Structure formats: C-alpha cells, structure tokens
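Peer 1: Just below sit the structures, each encoded as structure tokens.
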Structure 1
Amino acid sequence: MLESNTLQVLPEHVRADAMQRVAELVAHEGTLLVISRGRDATDPPGEIPWPLTRSELRGFPVTGLHEVLFEDYFDSEMPPVRRFRVEYRRSTS
C-alpha cells in the first residue's frame, strides 16, 4: 500500500486519526510505504502541503505497524525538496 502526500495536506489536528485509518487498510503481514515532504521539529511548519516531522510519522507504529526503513533525502526538483520515505510492516503477531 502507498501513502504519498495525503497526510501532509490535512490539518494537523486530524492527522493522527487519518494515520489510524490508513494503517487499518494494511493487510496482515502487509507493507505500507509513506512518502512525504519532511522537516525537523524545530523548522517552521511551512505551507500546504505541510512537511511532516519524523515524530509525526511515529504515529504509524502506534497503530500496530513497525518501521522497517526510514530514508531522509532531497529529491531532484529545483529547488530540491526534503522528503521522507518510510516503509512499515504489519506485525505478524
């Protein structure tokens, strides 16, 4: 399953609920790939689409998914945009 740039267009107060709903769609032993703009918690929130922080993305493990891979990189856009690419998996237990 892929979640790309959806959470970051939602107001902050509904993101945790949206993460829960997305996580519910991941099958038993399934994988979720999240791609979003990224920022540090000390950075300004920016404008829509609001970059997410790593701590915001920690909402997925609370839903029963576990983080397999976290990548923090700059894409090839001009100017480059910081992105997070995170792979989560549904726990087998």
Structure 2
Amino acid sequence: MKQKIAVFASGAGSNAQKIIDHFKTSDIAEVSLIACNKAGAGVLTIAKREQIEQVLIEKEQYKKDGYAAFLQEKGIDFVVLAGFLWKIPNR
C-alpha cells in the first residue's frame, strides 16, 4: 500500500508540483492531499488539475491542532511543507 503524503503550500505551487511529479510513478508514496491557507492560490489550481483532494485551512483551527484529526481521518502518513510558513503546533 502506498504511503499518503499531504503537501501544505500557500503560493503558486511550484514546489508542490515538483513533489507531485516526483511521486507520480512511485510505488512507495503518492501525494493525496493539498492543504492551503490562501483561497485562490495557484497550488489549488494544480491540485484540481492533478485530481488531488484539497482543503483550505483556517488559521485558528490550525493553531489549535494542526488539523491532526483531519489528516488521520484521511490516512495521511507524511506532511510536507512546501512554502508553507505557519509554525507547526506542538500537538
């Protein structure tokens, strides 16, 4: 079973695109979620084009628990920060 990666990004998505491209042919892992804190960011367009689930995250919820329960629910194994600058909560 492939490991699931969530990419957290907030801009144009060039880093996220490289990560997606890298894992497209991988038998080990796949990018299965794009998390973004800016509506209209280019990375969301990339997620749509690549048919990857996306979530628009809110700062207060993120500060509370980093969306840990949501990521667990989605079966995410790894989180990659690709130009995402919010501090990761301790929880």
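Peer 1: Suppose Rg and Dmax of the Cα atoms in Å works out to 13.0, 44; of 1, 2, which structure was it derived from?
Peer 2: Source structure for this number: 1.
Peer 1: Which one of 1, 2 has relative contact order in percent (Cα under 8 Å, 6 or more apart), as calculated from the coordinates, equal to 33?
Peer 2: 1
Peer 1: Sticking with this structure for a sec: From 1, 2, which structure was helix-only ellipticity at 222 nm (-39500 (n - 2.57) for each DSSP H run of 4 or more, over all residues; to 500) = -5500 calculated on?
Peer 2: The read-out was computed on structure 1.
Peer 1: To continue, here is another question. Work out the source of 1.00 here, i.e. which of 1, 2 gives that when FRET efficiency 1/(1 + (r/R0)^6) of positions 23 and 63 (r between Cβ atoms, R0 = 25 Å, to 0.05) is computed.
Peer 2: For FRET efficiency 1/(1 + (r/R0)^6) of positions 23 and 63 (r between Cβ atoms, R0 = 25 Å, to 0.05), the value 1.00 is produced by structure 1.
Quick note: the coordinates plus some simple rules give every number you see, no bench work behind them. All of these numbers come straight from a predicted model, not from anything done at the bench. Cβ atoms are built from the backbone, for glycine too; each structure is taken alone.
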